[in-house]
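Engineer: What follows is a set of structures to go through.
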Structure P
């Protein structure tokens, strides 16, 4: 399988939606339709600050997605890059699509002057952690969350 990475476009909506739903299902969550629509609108609006890329096969069909954003931090001059969502279709696993998506985000971060890309994953997501352990350093930080 030949894999390319490119920005999401308006024409990718149906394929993106299928991937997005697969991602949410994997993480055992549901979102209201208006949140999904808002997410898509942000991803396709260059001014929103949230960026979306897709991995595509040789037919230009999206087989994976990644969403990321930049934000200022107190520990560096340049913004940091947060990789928020990463998912590949089942058939695209072990093809290099996930790694290519991570590297595309890293390239975007380098171009912006960022000193790091970081992300979170569930502790049970062992398949993804296998990839992450090859592409990044696991940190000692623990996430706390206060819902409002």
Structure Q
């Protein structure tokens, strides 16, 4: 029998998952309402996770490059034809792959796939996994 992780490691991991979920909700809300992400984040209480802010605002600041990579690696899918939640999850994942090298590839992909499965369509998890794996191979070729 293996020893469970110490509580503080699980808590930190849960905090990061919660922050990613908060970022996803903010990205989705901004797109659906047609307002800037900065406006959405200003409406959030200051207690909103720092990581959620970093991810959401990082996506907004790097939107053109992120969308270009998603388009290049999503074979047969135009960005505007993807479900809105898939777009938001992919944008977050690509941002983390490009700008959060402290987060392992497997963690970025696993977290994104879980969010896609939880909030989007039945096929979203596989789709998100495939696109992010392709982006990871291109953006972090030396890391497994």
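Computed from the coordinates by the stated procedures, all read-outs in this text should not be read as laboratory data. A quick note: this is a predicted structure, and the numbers were derived from the prediction, not measured. Cβ atoms are built from the backbone, for glycine too; each structure is taken alone.
Engineer: From which structure (P, Q) was Rg and Dmax of the Cα atoms in Å, for residues 50-89 alone calculated, if the value obtained is 11.0, 35?
Structural biologist: Source structure for this number: Q.
Engineer: Out of P, Q, choose the structure whose coordinates give mean count of other Cβ atoms within 10 Å over residues 18-25 equal to 20.8 when calculated.
Structural biologist: Only structure Q yields this read-out.
Engineer: Figure out for me which of the structures P, Q the number 2.2 belongs to, where distance in nm of label points 7 Å out along Cα→Cβ at positions 34 and 66 was derived from the coordinates.
Structural biologist: Structure of origin is Q.
Engineer: Out of P, Q, which structure matches -23500 when helix-only ellipticity at 222 nm (-39500 (n - 2.57) for each DSSP H run of 4 or more, over all residues; to 500) is calculated?
Structural biologist: Q
Engineer: Starting from the value 10.5: which structure in P, Q was mean count of other Cβ atoms within 10 Å over residues 26-33 calculated from?
Structural biologist: Only one of P, Q returns 10.5 for mean count of other Cβ atoms within 10 Å over residues 26-33, namely P.
Engineer: Tell me which structure, out of P, Q, gives 1.7 once distance in nm of label points 7 Å out along Cα→Cβ at positions 58 and 82 is calculated.
Structural biologist: Answer by label: Q.
Engineer: Out of P, Q, choose the structure whose coordinates give Kirkwood radius over Cα pairs in Å equal to 16.1 when calculated.
Structural biologist: Answer by label: P.
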